1. For which of the structures 1, 2 does the calculation of distance in nm of label points 7 Å out along Cα→Cβ at positions 32 and 64 return 1.9?
2. One of 1, 2 was used to calculate relative contact order in percent (Cα under 8 Å, 6 or more apart), giving 29; which?
3. Can you rank 1, 2 by Rg/Rh (Cα atoms, Kirkwood Rh) and just name the one with the largest value?
4. With helix-only ellipticity at 222 nm (-39500 (n - 2.57) for each DSSP H run of 4 or more, over all residues; to 500) derived from the coordinates and found to be -11000, which of 1, 2 does the value describe?
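What follows draws every value from the coordinates through simple rules; no lab data is involved. Bear in mind that the values here come from a model prediction, so they are computed numbers and not experimental data. Cβ atoms are built from the backbone, for glycine too; each structure is taken alone.
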Structure 1
């Protein structure tokens, strides 16, 4: 898994731009939460599909970015949480134990890839 660290609000515009060409996943991770650590580990073990960029947000260190993501994509903040971004819009989000690479792959196919 090649995480792209999300640590700047300016990267949100980058994500919006990139998502017009290929889908993007934002993984909001709490470094203080055992469930979040388990989900992150599970995603890394399952392996990412080709053509899908994964951004990693440490929301403890970057809570303002997390809040902006919630506002921009009209998705209630949760942790851990994944958002699938395509063409500048969130087409899927999930949290806690509902997060899996298999479900992301299915949503990727359902949203047009």
Structure 2
């Protein structure tokens, strides 16, 4: 941390740091017999949560994960309640031997098996 007497902050670009980790993850996944399967559970109609879920799907897929976004509750139909069906979707994904991780947070939360 800098103790710059002018009070100006330092700008760190995350891409350079993230690229190192991204490359490491891609190489590790290539060494596996099959890509890990992640199930994302989206149970809200909130636009920020949908954006985050789609962004997560895009990033996971680009890294080499098999990512499935399961829409339930209000994400599937606005007439449904926010968060409806989360427990059932988790139980279903947990019972699927092909699933390696479950992500559900902001009604698109994160769990790792």
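1. Among 1, 2, the structure yielding 1.9 for distance in nm of label points 7 Å out along Cα→Cβ at positions 32 and 64 is 1.
2. This value belongs to structure 2.
3. Structure 2 gives the largest value of Rg/Rh (Cα atoms, Kirkwood Rh) among 1, 2.
4. Derived from 1, not from the others.
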